Structure 1
Amino acid sequence: MSKYNSIIVDLPKDRISRITLNRPKQRNSLSAELRTELFQVLESNDLNKEISVTIIRGSGESFSAGYDLKRSDDDIDPYYSAGGLGHWPRHVVDGCFKIWDLAKPVIAQVHGYCLAGGTELAQSCDLVYVADNAKIGYPVVRNISPPDNQFFPWIVGMRKAMELMLTGNSMTGHDAVECGFANLSFPEEKLEEEVLKIAENVAKVPQDVQQINKRAVHRQMEMMGIRSALRAGTELQQLSMHTKSARNFFKMVAEEGLTKALSDRDTKYGDYRETNDKKKD
């Protein structure tokens, strides 16, 4: 067990470190504090000869519902990104490549809601395993902007990417595997057990070889242009933040609160926080 405020760190098996995002009441929204602690542990694990692989999962009912939109001006981000227009999407993409550039593999264990920034965190990992009934999506495209990290075309292909971008609809775990977002899906009650089995398998490969294996795949993706493409996408995200629709959303957040603004967004679709099962809570 750890002494962090927003995460829990444990060692469930030999040579395996596990980070649990631990803000269940906020559906593990990615606050500055949580992200700082997360990257501290990831970087520490990369230097620790006793750790071969890291698992990231969420506590409670969700992996992560995205970035914490209630952040204050006093929050300090976990690493520096150049300021100016487009700072935030550039910062998000920088975080993606921090995980990519680690020597050791990182596994995302996804259950429940995996939305917006949660999807960006998951896809930054080297392997992604999901619960069959997970809800994975980027609803922000409905009224604010495309993703900060526009990975969809690279990960799921053009047609599925276009569907997700034009609707904001979610995928189940089965859908996520079928389109390439995830490696495999399992019944939620079996997810932890199965992910640990895979992590044990990954940990058997010597670290000096494994880091080259990981890097080999990424280098091929980079030769095809993924690093430049994701960085170019940050400028389109920033452009969309200046649309009338985005400004109206943030005005509603300021005047009526985040919960009301998100409910207003999703009511016409009848999903996410406006699903029938959530209305019964």
Structure 2
Amino acid sequence: MKKIIGSIVTYNTKIDVLAKAINSFNEILLDRKLIIIDNSPTDELKEIADAHQAEYIHNKENTGYGAAHNIALKRSLNQAEYHLVFNPDVFWDKGTIENIYDFMQNNSDVGQLMPKVLYSNGELQYLCKLLPTPADLFFRRFLPRIGYLKKQNEKFELRFTGYNKIMNIPYLSGCFMFFRTAALQKAGLFDERFFMYPEDIDITRRIHKYFRTLYYPQVAVYHDHAKESYVTRRMLWIHIKNLIKYFNKWGWFFDKERQEINRKTLENL
């Protein structure tokens, strides 16, 4: 059994960006395997995957983020202790994953972990969040700088914590998700109804019911993040449609579970 299986989902990804992510994974000093699932129209990325000893799977159509990762996750359930989902624009320093692995081995109640996430210039990304209400996401997207609403968003992103301690968080970013495969067996894989965006809210929420889902700032990864939905109307529309699906699943304004989880999260911080 592998210690770690990793997966990257690509879509017209730049080769130099992908190479940086693959190199980080290949420097892990543990028994590991990397699977690249390519949703691009062509299989041009196969050459770089082959050159770096990564398994390459080319989808005939763009199935979405969660559905593509599930191809690899299904293998991990019986073939690995842990599964690392990470974006093609994420990379890290040597020893980072070994540190996370050792921590997970010593804390069997942790089902999912996200380290500190930094921009490539070292600036912190605020990716620990409460479970969102529709208002949280609407105001965050369209009215981010208005006094009171700005304070609400800072609370939603838990900025008051300082991001300097281990925290049990119900919503962790999908850019880097270190899963215990036993947690995935219990809570399930990505919900394939979501093409992209809220799948990380959904899966963290489900795992959080049974395990701790931790922010772990003892190590950091780098994320060259580009908010596509803030740039193109098409991606914004995809974002909105999938958020509607998320709230249809969990509840819009009367989500008692969300209220209870958020209350307990704030009490424990």
Structure 3
Amino acid sequence: MHRKTNSFKNIPIAILIILVLLIFLFPIYWNIVTAFKYSDEILAYPPKLIPSNWTFFQFNKLLTVSNGVFIQFFINTVIITISTILLVLAVAIPSSFALAKLPFKGSRIVFILFLSIFMVPFQCLLVPLYSLLTKIRLYNTKFGLILIYSTFFMPFCIFMLKNAFAQLPNALFESAILDGASKRKIMISLFLPLSIPSIVSCIIYLFIETWNDFILAFMFTSSNEVRNIQVGIMNFGKQRFSSDWGIINSGTLIAIIPTIILFIILQKYYIQGMTSGAVKE
């Protein structure tokens, strides 16, 4: 009898959870069904929750408009995202290893300086960065965007990886030194394999932040040869007196697929990496 009473008490909580879940999932559902509607049905009133005829018309229009420039946006985003991930990891991994296992005079101050970047809202730096990139001729270039993304996102990765390396026993490092291994070999062959979850967490973080960025890409690009997929979708949908919701929704659906695929592939490392790298003992 007591168990039945507890079960009835949980019903309102279950209903509340289902309602909240529906509220969060409905925009995704609406994006999907809108991407597969004809243009006249998208703005029909009352709106139809299920398309009368499923079609790839919006996707075909998206990929062929302006001589297929959407493909250029997609390629730009892939290049910028992968380059940012590689650059950040190339700097963050050895830096984090040095801060965690090779302490030097002032290393704590250096680590605090890295973390201090978190306290500066990037919106405050948009105007100075615009002026700087213009002066050094990196405005409207992929390399300029890569440098900006790397600068903003690197402190978090250093914080994650430094704490992940610090949690590994010092006895491993000392034993490898006694065996004659170099510090670089110890980092690559011993510590990196043991820190894979934290590295994967950084990769997911970098991918999501770079792939989905709009403000920085909008501020520091002015041509289709450099614009990323988010700015490209906005430019496609923007018209003088209306918006092409078919292109916007089909482009958005394509844009979120890589993030979902990456997270599904690497999800088994993600939670472990966030808990191991985000806690400092």
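Among the shown structures 1, 2, 3, from which was the value -14500 of helix-only ellipticity at 222 nm (-39500 (n - 2.57) for each DSSP H run of 4 or more, over all residues; to 500) calculated? It was calculated from structure 1.
Supply the structure label, taken from 1, 2, 3, corresponding to mean count of other Cβ atoms within 10 Å over residues 16-23 with the calculated value 10.0. Checking each candidate, the match is 3. Given a value of 14.6 for mean projected area of the Cα convex hull in nm², point me to the structure among 1, 2, 3 it was derived from. Traced to structure 1.
If mean count of other Cβ atoms within 10 Å over residues 24-31 comes out at 19.9 when worked out from the coordinates, which of 1, 2, 3 was used? It traces back to 1.
Set 1, 2, 3, criterion relative contact order in percent (Cα under 8 Å, 6 or more apart): the highest-scoring structure is 3. Looking at structures 1, 2, 3, which one was mean count of other Cβ atoms within 10 Å over residues 128-135 calculated from, given that it came out as 24.0? The correct label is 1.
Compute distance in nm of label points 7 Å out along Cα→Cβ at positions 176 and 208 for each of 1, 2, 3 and report the one that scores greatest. Structure 1 gives the largest value of distance in nm of label points 7 Å out along Cα→Cβ at positions 176 and 208 among 1, 2, 3.
No lab work stands behind these numbers, since they all come straight from the coordinates. Not measured: the values here are computed from a predicted model. Cβ atoms are built from the backbone, for glycine too; each structure is taken alone.
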